[in-house]
Structure I
Amino acid sequence: MVRVAVAGASGYMGAELLRLLLVHPRVSITGVTSDRLAGEPLARAYPHLRGLTELSFHDLDAEWLAEVADLAFLALPHMESQRVVPVLRRRGVKAIDLSADYRLRDPNDYVTWYKAPHTDPAGLAEAVYGLPELHRKAIAGASLVASPGCYPAGALLATAPLLKRGLAKLDGIVIDGKSGVTGAGAQGRKIDPMYLYTEANENVQAYGIASHRHTPEIEQELGALAGAPVRVSFTPHLLPLNRGLFTTASVPLAGALSTAALRDVYRECYAGEPFVRVLDEGERPTTRGVVGSNYCDVAVVADARTGRAVCVSAIDNLGKGGSANGVQNLNVMFGWPERTGLDAPPVYP
């Protein structure tokens, strides 16, 4: 059994990780951290896990994590993982980071988008971007994996085949993302009023307009696929859902293609992928069809009038957009079947 710890286990990502890891047949959870809840039994904070674990929260101590675990999941606030990863690397402990700290290749992007310098350039240079559908081989040999943000996961899986095959123009890509409220994390006392029930319920809001931090992540990965710089117009929205993320991307095509031809490209690109489902003609992704799972449902339609492809995807922001994708990365890193611990179908209704 591989010993696994979860740092930041009191947030939504951490809680979802625990739900998945507690039934994973090849791991044993040996430590969970939360500075806010240090000393409190895990099952008291999360009654849905009652009877499944006797663990209690520990304060965040990188040396302690390295002592109790072979691999640590880091579900910490942005810019906090940089304090932990150097210790884990020095001690030979693998890490899967669910924050943004190791996703961007250019350290200058952290100054631009996160308003702080990156303090672990050596770790940043080593980290592998953790979307298996794009980087499976590199993840398999990695000791530090940076799992994607939820919006980039949905956007990249919706559009990657077009960029990979050279079918898209690189200017004029427009991406619209809509997420449930858990995408903001468990904010405790610092909650933004937009996530209050009275503000989010029966309401749709755009935020981070022309300035969202996931923009450079999307551009980085699409640019790597295209072999040239890519600029996108990305706008996120908040929906009154607990969990779920829906993406609509409008991509200008380099040449005329039918919907059937585009669908064939997607099916070929995602052939054999255990968690990407390319839908048939007339079927459309829905958040309800993926919640509680690591699936991404994708559909693509040609808009001949505008010369664009309309690409849509649905994921669970805590699933393929977070914790479940992290478990898939775990499986890849240890050479296990990728569906291990992720076999349960989505929750319905």
Structure II
Amino acid sequence: MKNTFSISHLLRKNIQQIKPYSTARDEYSGVALINLDANENPFGSIDGSLYNRYPDPYQIELKKRISQIKNVTVENMFLGNGSDEGIDLLYTAFCNPGVDNVILCPPTYGMYKVSADTNDILCKEVALTEDFQLQVSKILDSIDEYTKIIWLCSPNNPTANLLRKSDIQYIVENSNCLVVIDEAYIDFASEPSWIHTLHDYSNVVVLQTFSKAWGLANIRLGMLFASQEIIAVLNKIKLPYNISGLVQEYALKVLSGNLEAKDIMVEQIIQEREKMAETLTKVNGVRKVYPSDANFLLVKIDNAHQVYLYLVDKGIIVRDRSKIALCEDSLRITIGTPQENTMLIAQLREFNTKR
């Protein structure tokens, strides 16, 4: 099945016909002497600040700065309240409730299924292999006329590894679905982003975030990159002011500052990741430390749930992934500061001495 992708055959009919809500900022975006068009409080805010005005609904100044950093045009970019908003909007735009389906490759990020269930969309699951790679032929064989999206997380959560680029490319080129590549952890990986292939593949959608490498999880700002057609659809159906002015201002301030600080943090995390991986292999009970292209490690360990509870009791919180397929007896451990990592290793060793 060779790719003959066209957005028109995927887009929901009602979404094609919908008339978007028009904000006051849509109708006039120039410099005004007096703004009396948006029913705002004319006296300012109660604290004396000037947050009485609605923010830019399309975050143009912030997108321009991101465009310079990512080398992707503003027209190929959507900003959301975390990547989760982009995930949900893709369901809204392309999947008819109770009719269409998507393909997931577990173990993977849980919000793909949660959002599908919320939107009444069937999930077809094609599990990863034992080494956490794609079963390409099974994925393609699972596609039917109602399949709209294939979700691929690379580097994958919770397994931490990159999916093989050649496998992703084959799926992209041989399917007529949207192929969403979630790159939340791409800054910690050794391969380049898929955002630079958007001009080659109109069915590719790439998700990224400011929550991980940029250290901005608290402001909830996600990025979605896709063809101009797809971005136009998302802008049509999103909430009018989905990114607050405060978030836009803060993100723009950070991105206008010293960007080397981000690269330095990423390098520190990668160095700590490699040290942690080596050290964990020497801890009694650890059976395997899986290769990582992210800012965390998946660790197979004896008595994983008991270890998890022991660490909780010591005030150290990791994620127990033991109930997830292919991740039995495994803990997902985020890379912390050198001091935090040292404390974790010490407690893991102490657990073994007390058994």
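What follows draws every value from the coordinates through simple rules; no lab data is involved. No experiment lies behind these values; they were computed from the predicted model shown. Cβ atoms are built from the backbone, for glycine too; each structure is taken alone.
Thinking of I, II, which structure, once distance in nm of label points 7 Å out along Cα→Cβ at positions 71 and 95 is computed, gives back 1.6?
On the way: I: 1.6; II: 3.3.
Label of the source structure: I.
Taking -10500 as the value of helix-only ellipticity at 222 nm (-39500 (n - 2.57) for each DSSP H run of 4 or more, over all residues; to 500) derived from one of the structures shown (I, II), identify that structure.
II
Quick check on the output: 3.9 is distance in nm of label points 7 Å out along Cα→Cβ at positions 47 and 175, derived from one of I, II. Which one produced it?
I
Once percent of Cα pairs over 33 Å apart is calculated for all of I, II, which comes out largest?
Across I, II, percent of Cα pairs over 33 Å apart peaks for II.
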